[in-house]
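*Asks:* The data blocks that follow each hold one structure.
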Structure I
Amino acid sequence: MAVKVTLSELVNKIEKKQITRQDYKRYFEIVPPDKGGGKLDIRLRKSALNTAGTTALATAGVEALAHDAMKGIIESETGDAAATAKVLAEGDSWFDLPWLYSSTIVDALGKNHFPVHEIATPGDTIEGIIGSGEYAKALKSSNYRVFMFSGGGNDVLGDLARHLNQRVSGDNDVANAPRYIKDSFNDTMDHVLNLYKGMVAKVAQISPKTKIFVHGYAYAIAQVNGHWLGDAFAFKGFDPVDDAAMCSAITRAMVDAFNVRLAALAAANKKRVTYMDLRKDVKKNEWWDELHPRPAAARRMADRFAQEMQQYL
């Protein structure tokens, strides 16, 4: 059994940049989505630490400190990739996940194809992404030829219960799936699309030669006790197992609605925007959780992105 360390010893290890990947696995663990409010995050693995005399206040910020240290390890392995990258990636958890989680499309691109400067934040809504203006600052600071954008997933399925009508008892007809989606969902999608239009216009103004790549996620699958989908469906009277076909039909309809809008956006901006249809790219057994693909699917999608992007690099 590994010798336990005190919190101060662990912090000292992190600050001196002596923490390793094995240390990270040993001393930290994933926060279950249902206990983290849906936020993708890590926490101290208290069973691996000598916490005698340690207060909750003392542990505050250690996870963030370790996350930054882990990013430093990854950056040291890839050298000056971010500095030389011609591809900028902004968005949500489909482009960035805390280490210990499943790898992403951007991870696979960087490992197998070309360097990517990634500034995405897990759990970010599109309003948060656009509002921060970080992508605009990055585009101004360097000559990026491609801008990858992943936004709207938390808006499409992250607030599922609010956009669903209560299930009619005994209704198992998947043809009725669209009837369970409230008008509020389409209103939200229209709002999201307007934010996309604003982003496209902003990129055109700041970096007119940069090609924008967008995607509309894949057909997510509700799971029993799933924080994002399963619980929302159950709350509205749909059992993720017994009513799996209906749950699937509803989520597919919602994902389709988002993708139709993105496809139209790209069609209206052919020279500036490329839309990647990833809806069928994640197999049923390739979901790490309800919303995030496993590495094999991420690699395949990265290969598709790389093939389309190569002509612009």
Structure II
Amino acid sequence: MNDLFSNAVASIELGVLDFELAGNDAKRGLSATRNLYAGVLLLLKERLRRLDPTLISAQVEPKLDGGQVIWRGKGKNTADYQDLESRWKSLGLAGFDWGRLSSLRKVRNNVEHLYHAGTEAMLRQAVADTFLLVTELLRDHLGETPAQVFSEEAWEVLLHEATTQHALVVACRQSRSTVVGVPQPMSAIWDGLQCDDCGSELMRVKGGTTYPDVHLVCDACGAEPSTTEILSAALRDEYHFEWYQAVKDGEVDPLGACPECGKETYLISEDQCMLCLESRPYQRCIRCDEQLGLDEQDNSGLCGYCLHMAR
């Protein structure tokens, strides 16, 4: 195995060892999540390295080589999370769950910055997420057999925790499936809802039956977040790559402020708010019949030009 791949495997195995020894040890819990997350990022870099070593550099620059323009890495820094996602998607590489990696990243960040040792459930989710991500990367992208890559002890822990976590997640998803009125564009987000406090998928319905007026509780950290706030955050997370591309390319943000409830949950492609389910109160200008955007909804039915002319 090359150094990058070996480091990835070693990092994940160290993370598993730290998980087993964590208990109430804050340093072990932190080390576990750091190593698991770092190991997955290294496997992503290895996938790109096998395509072209330049792809793992944080910065690239053009050079002339025999009259041909080639790209070479600049500096010693390697690609970060955002670089990896952007390059992965621009290359058209399919079959990787970036949402789950975002969940693992959130658990790592929360353990590091907020919860110190974290809860047992948070660490177990990190191990389970790692199992699913590395299985996908090794099997589908690197042509490796996971059970042959890791030590027998580490692989058994990964497999056991993934199986246990899956059963808990299924139970929580079943509780959310009883809620009625979830709009179709939100169905996948609702099905995979995560706690905004700790990143866990163990979000259970504690009360209520109609979307979005339900009471949720996280079985991992015990938080009972505002449903409105957690759905707003989940929607932004779902469209964060499209938002990133829109900012970079000067295009329209996929989400806007709803003219009815004021939340940044108005999905432009659906022309509807994903929280209050309302659409634009003014569809067309009452004077010239032009389409009215979200930023023109406070003009009493006039477009910007007609409002200016009416003054």
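Rule-based calculations on the coordinates, nothing more; no lab input. As the structure is a prediction and not an experimental result, all values here were calculated from the model. Cβ atoms are built from the backbone, for glycine too; each structure is taken alone.
*Asks:* Given a value of 120 for volume of the Cα convex hull per residue in Å³, for residues 23-86 alone, calculated from one of I, II, which structure does it belong to?
*Replies:* Source structure: I.
*Asks:* Additional query: Please state which of the structures I, II yields 15.2 when mean count of other Cβ atoms within 10 Å over residues 127-134 is computed from it.
*Replies:* I
*Asks:* Right, something else. When distance in nm of label points 7 Å out along Cα→Cβ at positions 63 and 159 is compared over structures I, II, which one is greatest?
*Replies:* Ranking I, II on distance in nm of label points 7 Å out along Cα→Cβ at positions 63 and 159, first place is II.
*Asks:* Tell me which of I, II gives 0.7 when you compute distance in nm of label points 7 Å out along Cα→Cβ at positions 247 and 287.
*Replies:* On the way: I: 0.7; II: 3.5.
Structure of origin is I.
*Asks:* Another one. Out of I, II, which structure matches 178 when volume of the Cα convex hull per residue in Å³ is calculated?
*Replies:* II
*Asks:* Next up: When helix-only ellipticity at 222 nm (-39500 (n - 2.57) for each DSSP H run of 4 or more, over all residues; to 500) is computed for each of I, II, which one produces -15500?
*Replies:* II
*Asks:* Can you spot which of I, II the value 11 was calculated from, given it is relative contact order in percent (Cα under 8 Å, 6 or more apart)?
*Replies:* Corresponding structure: II.
*Asks:* Given a computed value of 0.05 for FRET efficiency 1/(1 + (r/R0)^6) of positions 71 and 215 (r between Cβ atoms, R0 = 30 Å, to 0.05), which structure among I, II does it belong to?
*Replies:* Working: I: 0.80; II: 0.05.
Value 0.05 for FRET efficiency 1/(1 + (r/R0)^6) of positions 71 and 215 (r between Cβ atoms, R0 = 30 Å, to 0.05) corresponds to II out of I, II.
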